[in-house]
Structure P
Amino acid sequence: MKDRIKKLRKDLGLTQQEMADKLGIKRTSISNYEIGRNTPPDAVISLLRREFGASEEWLKTGEGDMYEQKHEDFFDELVEKYHLDRDSRALLESFCQLRSEDRKAIRRFVKLASEYKKISPDGET
C-alpha cells in the first residue's frame with residue numbers, strides 16, 4: 001500500500017504536507033505510510049476516498065483503477081446538466097484538483113473581474 005499512497009499523492013501533484021493538510025492528519029503520518037512503517041487505518045483510507053476519489057480496492061490491493069468511477073460520473077452529470085464542452089469539463093476537473101489556496105485565489109480573481117465589469121462604463125473588461 002505504501003507505493004500506492006505515494007503514487008496517488010504524486011498523481012494529484014501534492015506534497016506530503018499538502019496531502020496531510022487536506023486529510024487533517026500529520027505530515028509524518030503520510031511519510032510513515034509511504035515508507036511502509038505504518039499501515040493507514042480504515043479511517044484514513046475513507047478520507048483518501050472522500051477527499052481525492054481514490055478507489056479503496058486499488059489502495060488496498062493495487063487492483064482496478066486508482067480513482068473511483070463515481071468521480072467521473074459526477075463530472076459527466078455536470079457536463080450534461082449545464083451543457084458544457086470538453087474544455088469546460090477539463091477546467092472544472094483541474095479547478096477541483098488545485099490546492100485550496102489556489103482555488104481561493106481564482107475565486108478572488110473572478111469576484112474582482114465581476115465587480116470590475118459592473119463598474120466599467122462600457123461593461124467591457
Structure Q
Amino acid sequence: MKPMTDEWIAKAEADFATMERECQAQDNPNYDGICFHAQQCAEKYLKARLSEADISFSKIHDLVVLLEQTLVVEPEWEIFREDLAYLSSFAVSFRYPGETAEEESALDAQRRCRRFRSSARKALKLEA
C-alpha cells in the first residue's frame with residue numbers, strides 16, 4: 001500500500017474513532033460532531049482509494065463528486081451514492097450556528113458511515 005494511502009486511512013480511522021466515542025457518550029453527546037466525523041471518515045476513505053489507484057482529486061468535501069471519481073476502480077460503490085450524498089452535507093452544515101443535528105440524524109450518519117467504511121476497508125484489503 002502506498003504511504004499516502006496509509007495516511008488517508010489513519011486520518012479516516014481517527015474520525016471513525018471520534019464518531020464512535022461520541023456515540024457512546026452518556027452525558028451531552030455531540031450530535032453535530034458525530035455527523036461531521038461520519039462525513040470526514042467517508043471522505044478520507046474515498047480519498048484513500050483514489051490515492052491508492054493514482055487518481056488525482058481536488059480539495060473538496062463533496063462525497064458524491066469523490067464517489068464519481070472512485071467508480072472507475074470501485075463500480076460496486078454505486079450502492080453508496082444515497083448514503084454518501086446524505087453524509088456529504090455534514091461537512092459544513094452543523095459546524096456553524098443555524099443548524100443543529102438531532103440524535104436520529106446522528107445515529108443515521110453513524111450507520112451509513114459504518115456501512116461504507118466496511119466496504120472501503122475490504123476494497124483496501126484491510127480488516128473490516
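Things worth noting here:
- Label whose coordinates, when Cα Rg over 2.2 N^0.38 Å is calculated, return 1.33 (choices P, Q): P
- At a computed 30 (relative contact order in percent (Cα under 8 Å, 6 or more apart)), which of P, Q: Q
- With Cα extents along the principal axes in Å, for residues 5-60 alone derived as 23, 22, 19, matching label from P, Q: P
No value in this document is a laboratory result; all are computed from the given coordinates. Computed from a predicted model, the values in this text were never measured in an experiment.
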